[in-house]
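Participant: What follows is a group of structures, each given as structure tokens.
Bear in mind that the values in this text are calculations on the coordinates, not laboratory data. Just so it is clear, the structure is predicted and the values come from calculations on it, not from any experiment. Cβ atoms are built from the backbone, for glycine too; each structure is taken alone.
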Structure P
Amino acid sequence: MEAWNAAYVRVEEYLRAHRVYNRLHATRLTVKILERAAAKHESNPARDPVVLAAEEMQTMMAEWFGRVVRSVDLPHGSPTIAGRLALLLAHAPERWPCAFLTEELPPDLHRAFEHTAIFAGPDMTVTSMIPQPIDLGPITDAADDALEQLSRWPLLRTVALWVLFLGVLGAVFHLTR
């Protein structure tokens with residue numbers, strides 16, 4: 001019984017993940033899925049009820065999405081993938097809260113699925129890009145020139161860094177006094 005309770009919770013959570021928030025509709029679907037899983041469990045009692053319920057859920061969704069998106073040309077794979085995406089893009093859970101996995105579809109839902117068909121983008125083409133130098137402006141050029149000059153004379157660089165350090169310390173001392 002504990003395994004069937006776990007299966008019930010998993011199916012209910014899976015339906016909630018698909019935005020089935022209507023409790024009555026979710027309960028009806030959950031019972032239907034668990035009944036189908038129980039029928040399969042009778043023929044093979046060694047199988048875990050949670051796994052059977054998950055498989056039944058996937059089977060029901062594949063059948064339903066196959067019916068819903070049957071008229072849409074799907075060059076890129078299964079109707080379940082396109083159906084889930086179309087379900088979200090059409091805002092179907094909000095607009096038709098009790099239509100998910102039902103036998104009869106509202107005509108508006110079917111039209112919404114047809115209008116939210118997903119098509120792949122253009123084919124990839126090979127191009128070549130030549131790297132260009134980045135122009136950061138005159139300030140960076142001046143700073144680069146100054147750093148080059150300082151790198152030529154290490155003693156001047158050391159003195160300049162100490163003067164800068166002491167200047168910052170003097171400014172902090174003056175401001176905090």
Structure Q
Amino acid sequence: MLGVDDCDAALKIDDGQYHPCDATNKVWFNKRLKSFIYSTQAINVPSEEPSSEDFIKNSIRQTIEAIRRLITSPPFDESYVNGIRKFDKIYMLQQGNIAIKGAIEGTSFKNAVIQYDNLQDDICSLVEEFSQAQEDASSGISCKKEGSNYYVLVQGSQFTNINPNEIWPDLTSKLRLK
């Protein structure tokens with residue numbers, strides 16, 4: 001699993017913190033959140049207060065607040081403001097001063113919020129091209145730039161033209177940072 005032979009020790013600790021699966025420190029597990037952190041290189045995940053859970057929630061909450069301030073007319077509605085409480089997916093990546101963080105939430109109707117810090121690519125022009133081809137009355141994607149950061153809101157479902165689950169990899173893990 002993810003390049004580790006055994007994660008039993010981390011799987012037993014239920015304190016809301018991430019714990020390494022083995023001595024390589026490439027895979028960390030948080031039993032309470034039922035989530036893994038994976039890196040191709042050894043990383044250190046701090047365990048001091050606030051808890052890992054609070055750190056993640058606060059980080060995503062900051063993204064939501066920026067989107068709420070910048071995207072005054074969301075593609076569908078403002079359900080993302082209070083709806084993102086229990087994440088389906090979380091993505092966080094940092095290389096130097098470049099960072100991507102985001103979350104997706106929802107059972108049938110999905111909301112995705114993503115923040116890009118210090119990217120060289122114009123994320124909003126890419127989002128606009130996609131949006132013009134796919135948007136409908138029940139879904140959509142919006143992007144705003146503030147300083148050197150981009151903020152994206154995606155709303156929809158499997159029954160709409162834009163499904164946040166389907167485009168999530170394109171907006172997160174498929175991006176190659178320069």
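Participant: Please state which of the structures P, Q yields -22000 when helix-only ellipticity at 222 nm (-39500 (n - 2.57) for each DSSP H run of 4 or more, over all residues; to 500) is computed from it.
Facilitator: P
Participant: Which of the displayed structures (P, Q) returns the greatest value of Cα Rg over 2.2 N^0.38 Å on calculation?
Facilitator: P
Participant: Computing distance in nm of label points 7 Å out along Cα→Cβ at positions 104 and 144 gives 7.4 for which of P, Q?
Facilitator: Source structure for this number: P.
Participant: Assign the value -0.81, calculated as log10 I(q)/I(0) by the Debye sum over Cα atoms at q = 0.18 Å⁻¹, for residues 88-151 alone, to the correct structure from P, Q.
Facilitator: P
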